[in-house]
Structure 1
Amino acid sequence: MSNTANERIKGAFAGGKAFIPFITCGDPNLGTTKKLVRAAANAGADLIELGIPFSDPTAEGPVIQEANIRALAAGTTTDKVFDLVRDLRKDVTIPLVFMTYANVVFSYGSERFLSTCKEIGIDGVILPDVPFEEKGEFAEICKKYDVAQISLIAPTSENRIAMIAKEAEGFLYIVSSLGVTGTRSEITTDLASIVKVVRENTDIPCAIGFGISNPAQAKKMADISDGAIVGSAIMKIIGKYGEGAVSYVSDYVKEMKDALR
């Protein structure tokens, strides 16, 4: 394994365009999450975002909101998610990052949360409700424990894109469309110009997420960036098949990764 979180995450983009699935931990239960993450890694995922469920996930559309509700109803806690990662790290070697909300980190204790991330092998955290201007609250602790604080760039970031890119860690999460997560029939944002500004200000990889559901969209997004992130389309499969979703998710990840090759 490389030395720093930045290097480990960069490694996920080293073999061409990265495919990054998002999975809500604990939906329908943690035993199934273990199988889903391993299946996704084996099917070609380059990095996996693990969602720690939260009762008020403001950035999420209905699909991931429902996944959060199911996961919490199944008794998923932050400690149980940490145990899940400990188990996954016995054999899963690709980078893993948490996607959750500031409140989850604060209520656990930021220092305790991030030191545990380091201990169990989490490479980065994405906190969609922490604006760039407030990321300093976590910056020192993330640095102390070598956990990349991954920033998001939205279509509204405009004159802030360069500033966010200059300070970026891990990879940059470019949000394709305004609004919440969810699959979209088409993505109309001028993403190429956002990526251009990113490239002028950092050599850290950038991946596009929000709204990607099929291989053609994934390829289109990865053609302008370094990878594609897919959450809702995967959580929809899990919502439909529950414990029986593993082979369907595996096939989906394989199909998406093939489209990026």
Structure 2
Amino acid sequence: MLELKDITKKFHVFPVVDNVSFNVKPSEILGYLGPNGAGKSTTIKILAGLLEKTGGHIFYQGEDISKDMFTFKRKIGYVPEQSEIYPHLSAYDYLLLVGRLRRIPESLLNKKIELFMELFSLSSDMYTAISSYSKGMVQKVLIAAALLHNPEILLLDEPLSGLDVTTGLILKDLVQKLSKEGKIIIYSSHILEIVEKICTRVIIIHKGCLVADDSVENLRNLMELPSLVDIFNQLVEQENTEDIAQGVIEAMKLGV
């Protein structure tokens, strides 16, 4: 089990993540939701070891990960929100670099890279510089890099970004199959319809604080609302989108 206790992250004196606590069990797909600036990506970067927390503790299988962060990182697969990748490398070279850092034996690594590239329809481009790739192609490489070492924990931050419909469906099926294999999955996305379909549990964070933690079905029943979109809008006090849309139309027509 992965457990966060009172995790806080401050930039200067301002808390971006404020005493957030939750746990995720094997085979669970946790949807981690919130508006822009709510603290979603910050939480995930702390889990991935890319940001130092200001306060709190993270435990994996009962052990504080700060005692051996290197070992914990080896168990993680991370797909970032931003495409942080070396553009001058080819997909093959990038995955080779990632695999070597993960200490995957060379003969096995080559087979894995070729198989991933074939499954993601990138075989014909695998030796081309990533700088020439579309956003969706880069995203496929990032997903392959996250899965290459068969991680126990998968951190997905807007994983559908740039993907075509078919690859998006493949990823959806893949996440569900990985959960059945006992993986711990945290899935952060703004596409609430997808989260509603694949996540076994949902956490909603707003202004750095946890405001909901339950299954989608229980949240629907508790709040007497028909969908996750309605629940999200009520909990995070979203602006009236219809009024804003109407205001944009009126601004367009000024002087016409």
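To test your reading of the models, identify which of 1, 2 gives 17.2 for mean projected area of the Cα convex hull in nm² when calculated.
Working: 1: 11.8; 2: 17.2.
Corresponding structure: 2.
0.15 is what came out when FRET efficiency 1/(1 + (r/R0)^6) of positions 64 and 160 (r between Cβ atoms, R0 = 25 Å, to 0.05) was calculated for one structure; which of 1, 2 is it? Spell out each step's value before the answer.
On the way: 1: 0.50; 2: 0.15.
Attributed to the structure labelled 2.
As an exercise: helix-only ellipticity at 222 nm (-39500 (n - 2.57) for each DSSP H run of 4 or more, over all residues; to 500), calculated from one structure in 1, 2, equals -14000. Which structure is it?
The read-out comes from structure 1.
If FRET efficiency 1/(1 + (r/R0)^6) of positions 80 and 200 (r between Cβ atoms, R0 = 30 Å, to 0.05) comes out at 0.80 when worked out from the coordinates, which of 1, 2 was used?
2
Say we calculate distance in nm of label points 7 Å out along Cα→Cβ at positions 192 and 208 for every structure; which of 1, 2 gives the highest result?
2
All of the numbers you see were taken from the coordinates with simple rules; none came from a lab. Only a predicted model underlies this, so the values are computations on that prediction, with no experimental measurement involved. Cβ atoms are built from the backbone, for glycine too; each structure is taken alone.
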